[in-house]
Structure I
Amino acid sequence: MANIKSAVKRAKQAEVNRERNRAAKSRVLTARKKVLAAIQTGNKDEAMAAFSAYTSTLDKTAKKGIIAKNNASRKKSRMALSIGKMG
């Protein structure tokens, strides 16, 4: 553990940020699972609703810098393709 006061504070801040980032990434994965489940059932309306929530979650996560903007765009694009293939 750090001896210097500022280093101790930095370590605490890093831990809080790490937990916050993990929670945000977990929200993204949960939203993704909901979209994939809707695609599996073949319910396009449900898939579109879940996709809307998924994109919102991705955008918020990217805005906060937890994931990169292009990473969020790529994930949205791939999921949109999956929904588009539903027919």
Structure II
Amino acid sequence: MPQPRFRSRTFRRIKTRLPSGKVVTHHEKRKPDHAKCAVCKKVLKGTPRAFDLDKQKMGISKKRPERAFGGYLCSGCSRKQIKQETRV
């Protein structure tokens, strides 16, 4: 029987074959959800599905796109935002 913390679906179950040929179940934490655009709620491209601790170890260019509003707005919404700002 697995430990009580592994009985919920917080951890995903992975079947792993050991060198002896035996198949065992390993439990791994699920990945976080995709980053979403703040305006239209579409999935952001170019942002990793990683835990905060893993993101701390990444370079800045790996965490988000290198454009204005990158990592916050999708490309379409950021285009609209920049056009609005230049019109005013």
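Here are the numbers for the structure shown:
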{"read-out": "Value 1.4, calculated as distance in nm of label points 7 Å out along Cα→Cβ at positions 34 and 66, assigned to which of I, II", "value": "I"}
{"read-out": "Label whose coordinates, when Cα extents along the principal axes in Å is calculated, return 67, 25, 19 (choices I, II)", "value": "II"}
{"read-out": "Which entry (I, II) yields the derived value -29500 for helix-only ellipticity at 222 nm (-39500 (n - 2.57) for each DSSP H run of 4 or more, over all residues; to 500)", "value": "I"}
{"read-out": "For 20 (relative contact order in percent (Cα under 8 Å, 6 or more apart), calculated) the corresponding structure among I, II", "value": "II"}
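Coordinate-derived values only; no laboratory data. Since the model is a prediction, treat every value here as computed from it, not as a measurement. Cβ atoms are built from the backbone, for glycine too; each structure is taken alone.
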